[in-house]
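Derivation of every value follows stated rules applied to the coordinates shown; laboratory data play no part. None of these values were measured; they are calculated from a predicted model. Cβ atoms are built from the backbone, for glycine too; each structure is taken alone.
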Structure P
Amino acid sequence: MAGDSWGLFHDSAAARKLLQYLTTAEAQAIWVKAGGKLSPNKQTPLDDYPDPLSKESAQLLVSTQIAKYDATDNMPADMRTAAWQAVLKFVQNQNNLDTILANLDKVQATAYSS
């Protein structure tokens, strides 16, 4: 599971109200209807998800007892992108593992250097 977060750069009543709204089922429905997002808000209707796979994934998310973040949440952006691409490439062709891992090594050499 990956997570997005919000923060306040200026603490005001309006900013707090916005953050409170963003966590509601109403606001989360806007995100999930666009596709590619899951809401941890258990009140977000499953019918708001645009396809069967998203609905099934959302059901799994809201019914789990413990949710855990994956390692990519702590990776620099370039490494995170490469890691997700590597997973997709591996699923497509497991015989390319050595090439996939070599590419990850190249990316990590620069992603973690700054």
Structure Q
Amino acid sequence: MPTVKFHQDLKVFQRSFEMAMQVYERSKSFPKEELYSLTDQIRRSSRSVSANISEAWGKRKYEKSFIAKLTDSEGEARETQTWLQFALACNYISEEEFNNLNNQYNQIIGMLVPV
């Protein structure tokens, strides 16, 4: 297994970054009246997952700080799932889209929080 030198090499970073981009692309079609609420919130939380992983990597020498940042990342992933539920309830995304995105966030959470 190759040594990880940069946070961008982490699979969990790559997956969470890809998901943030998917959420961004999908949220472009949300109604204009949601721009400063649901659209803004879902974009922020989805981007924060990979951003917090980056910060965790920078603090990996300090166990408590490292764990705290990974915990923040998990929280942001779960927040994104909640915003996805709102998007589904408001009929901004289909049930199929919701299930796909939600399942991918469950996989990211599973990578962040080993059982």
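For which of P, Q does FRET efficiency 1/(1 + (r/R0)^6) of positions 28 and 100 (r between Cβ atoms, R0 = 41 Å, to 0.05), calculated from the coordinates, equal 0.75?
Numbers: P: 0.75; Q: 1.00.
Comparing all candidates, it corresponds to P.
So if we calculate relative contact order in percent (Cα under 8 Å, 6 or more apart) for every structure here (P, Q), which label has the highest result?
Values: P: 20; Q: 28.
Result for relative contact order in percent (Cα under 8 Å, 6 or more apart) over P, Q: largest is Q.
Computing helix-only ellipticity at 222 nm (-39500 (n - 2.57) for each DSSP H run of 4 or more, over all residues; to 500) gives -25000 for which of P, Q? Could the numbers behind the result be given before it?
On the way: P: -17000; Q: -25000.
The read-out was computed on structure Q.
Once distance in nm of label points 7 Å out along Cα→Cβ at positions 36 and 60 is computed for every structure in P, Q, the highest value turns out to be that of Q. For the read-out Cα extents along the principal axes in Å, a value of 44, 26, 22 was computed from one structure; give its label from P, Q. Working through the options, I get structure Q.
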